[in-house]
Structure 1
Amino acid sequence: MELETTYVDVPIGDATMRTLVAAPANENQYPGIVFYSDIFQLTPSTTRWVKRLASYGFVVAAPEIYYRIEPAGTVLEFDDEGKTRGQADVDALTAAQFDEDITGTLEWLGGYSRVTSGPLGVAGHCTGGHIGFRAALSPAVAATALWYPTGLQNGKLGADADAGSLDRASAISGELLMIFGARDPHTSAAERAVVRAALDAAGTTYEWAEFNAEHAFARDVGPRWNPAATDDAFAQTVAFFTRTLE
């Protein structure tokens, strides 16, 4: 499916959050999905993932999560300097600020003319997966696909040593798709077990998938990229959103 992409400024309080929007290149309406990136923001690798998802018949909105700190259009490199800067940026933001951004983005996407009137979806990678988990707490969200989310096991998100995200899992009314690399050093097998136990205790409806891959295995540059695992996880993600956002 051919796509069109644009950038919009989503209002958040007195500021605006630059957001990439990818959608099929026609006049039809499609289900809306918010996508939260990893700490490097909207890199070419990430935008390719966003466009790929949109090509299956979704309107995908990917905000710049550091708009409070960095100039619009900032993209960080996959190197030590980029990692250090990205981690410093995310550590300067609070869970309350991320929650404010979530509310504003969901409100904007829900009212966007290209989006159907049904429930919304959310996806996220890495730190964006944790932010996406908090977005799943909104009753407007029916489906959330989280790829290797970090910090859920102990609540660490940005400046908050424990944002209490898992403790609120019972508030999630939609479904979750949880995707991890089995060799992810950021969320060990024991830590993944903590996440899964909390979802079970909360009665959350979820699918769980682990692949023989490392953290950030969908990043299509560098040695971690696992094309086969990415394709399998992506197919599961598309099927998940197709079913839940109909």
Structure 2
Amino acid sequence: MDETLLEKLGLTKGEIKVYLALNRLGESTVGPIGKESKVSKSKMYDILDKLIEKGLVGYITKEGTKYFMANDPHMILDYIEKKEDELNLTKKNVVTEVLPRLMMQRASVSKKRVAEMYEGFQGIKAIREELMINFKSEDTLFVLGAPKVANVKWEGWFLDFHKRRIQRKVKMKIIYNANAKEYGKVREKMRFTEVKYFPNKLVSPNWIDIFPDAVLFVMVLKNPVAFVVRDTELANSFRSYFEIMWKNSIK
């Protein structure tokens, strides 16, 4: 268990073996550490240097010989905090520098693409989240034919999606399949959200998201598939179609 947790912190298997061996031995020279950890002497000094750098191991010198010891286990928390600081700095740099460049590159490529296909839940999630980025406060996402099967599979993600949408004050008008009213009722209580239902005979495992300049078609098959068409005129025409269906749907 200790080894698994330490490995999650980014320590190598060799570092873990040496650290745990030192924790058992106390103050020790290289020979006993190698015997206890079963790590070869050729790798030992390099591993010890890395553990010292990470603040997990220290040493003293007696009569020209180095004696190593594991530092107080609480130093693991200091190491975690240091890693968190490094990750936060990396995250900040990604947000301020890397993401804007990547988004500009993607936007320039996307303009050349008209249609794209995404497979599996993660693919559908990624493209839907990407398309949502372009929404401004008070904009409206139109969803046509929200199926029960999708909510059964992905309700956790949908609720998180709605939470973030509402925080950004993005509106939604959604028409559910008639057999999904239990999920529609949850949405009816959400801010910036209007819900209607298709008549009873209209039930489909697919749905359509209409964005300002793109239309996303999602098919909830055994292996889900989504198609996105990036075209403003198509999006406008689907919005008009949605409004017709909205008028003919029921509350």
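Every read-out reported here was derived from the displayed coordinates using simple, explicitly stated rules and does not represent laboratory data. Note that the structure is a prediction, hence the values are computed from the model and not measured. Cβ atoms are built from the backbone, for glycine too; each structure is taken alone.
In this comparison of 1, 2, the computed figure 0.95 for FRET efficiency 1/(1 + (r/R0)^6) of positions 46 and 182 (r between Cβ atoms, R0 = 35 Å, to 0.05) is attributed to 1. Here distance in nm of label points 7 Å out along Cα→Cβ at positions 78 and 174 was derived from just one of the structures 1, 2, and that gives 2.7; the source is 1. The maximum of Kirkwood radius over Cα pairs in Å over structures 1, 2, that is, the highest value, falls on 2. Of structures 1, 2, the largest value of volume of the Cα convex hull per residue in Å³, for residues 22-165 alone belongs to 2.
helix-only ellipticity at 222 nm (-39500 (n - 2.57) for each DSSP H run of 4 or more, over all residues; to 500) was computed and gave -10500; which structure, 1, 2, did it come from? That value comes from structure 1.
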